[in-house]
Structure 1
Amino acid sequence: MLLVSLLVLLYLWWNDLCNAKAAAIPQTWNVLKQCMESRFVPPYYQRDLRLKLQSLKQGDKGVEKYYQELLIGLARCSIHEDDDATATRFFGGLNRDIQDILDYKDWNRFFPIVSSFS
């Protein structure tokens, strides 16, 4: 039922967009995506995603699970970092006992960290 409601809403929105003026019809995927985001995604959504990413911690999850959640969060927030920045973010969210172990290791690359604790 929810899917039908969503499809009806999208159909009505698309008809209104097309009837407004021909020049307003999106011609590329990126323009359509921006139109849909401005209409259907609440303004606080991106802020909430960033707050969730900022407070992401390993907790009782395994290192691999935490790493996957971190990558998903970065993708959802459209954050593109270099490996050093991602490694620093990853390290900051690890449990303290794992951080202590890594303090004594010389790690230059990010991915060996994940594989050594998987």
Structure 2
Amino acid sequence: MNRRAFHTAPTYGEAEHPGMLLRDHVLPGLHLSVSQAARDLAITRQTLHRILAGNAAISTEMAARLERFCGISSEFWLDCQLRYELQRSKTELASVLTRIRSRPLPEEVIKKIGVTYGR
């Protein structure tokens, strides 16, 4: 894969693919090549390239590997992936979402089911 492909990973709003964080900050911060990082993570170089290019998601297994690898929690990596995918979906579905009627739940129902964010 050529290095130009690494610069084409899409961003949606403020959310960027977590592979871009790995590519732009983590690997350089650790002074590691893609090949060495892939060996350390016990994955193929091709798998890591797909993540770094934004073409593969951070799975729960990969998040656990990354936590061990660089000390950043698996929850952080999964949250980044979730925010990226959610923003991508909202962008792609924008015209559909505007046609869906909003039916807000009463506060007592929201409290009963334990919603602590999103309101």
Structure 3
Amino acid sequence: MATTQEIKERIAAFARELAVDLGDVDDSDALSWLDAIETRAVEIGDAMYAELVKQTSADRSTDDESTCPTCGEPGRYQGQRERVLIGRRGPVTITEPEYFCPACRRAFFPADQGDWS
């Protein structure tokens, strides 16, 4: 994993690239020039957050079975499923493994029980 300093340097380089690509800030509808810049930065930050969460969740490994949180019986892997969760910065779509418990006849997600390692 990259160090905090390496990550900061990559973010700074990406921010410079975005600033060039996006061009001048339109502050005609903003309270001020700074308000317009902050609004753009928050939108970019929110998009980065959502994409990072989505990609990281999709990279999780899966097992053929997972323990049902209700009855403790093994549930069978059903495939990956997208869900919209409410995160710290609002709604975010994640992809995660879904399991089905034949004993309870219900689907469950191991992440809801904190079972992912």
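Some points to look at:
- Highest-scoring label, criterion being relative contact order in percent (Cα under 8 Å, 6 or more apart), among 1, 2, 3: 2
- Entry that produces 0.60 once FRET efficiency 1/(1 + (r/R0)^6) of positions 18 and 98 (r between Cβ atoms, R0 = 30 Å, to 0.05) is calculated, selected from 1, 2, 3: 2
- When distance in nm of label points 7 Å out along Cα→Cβ at positions 34 and 50 is worked out for each of 1, 2, 3, structure 3 gives the greatest result.
Bear in mind these aren't lab numbers, they're just calculated from the coordinates by the rules spelled out. Here the structure is a predicted model, which is why all the values come from computation and not from measurement. Cβ atoms are built from the backbone, for glycine too; each structure is taken alone.
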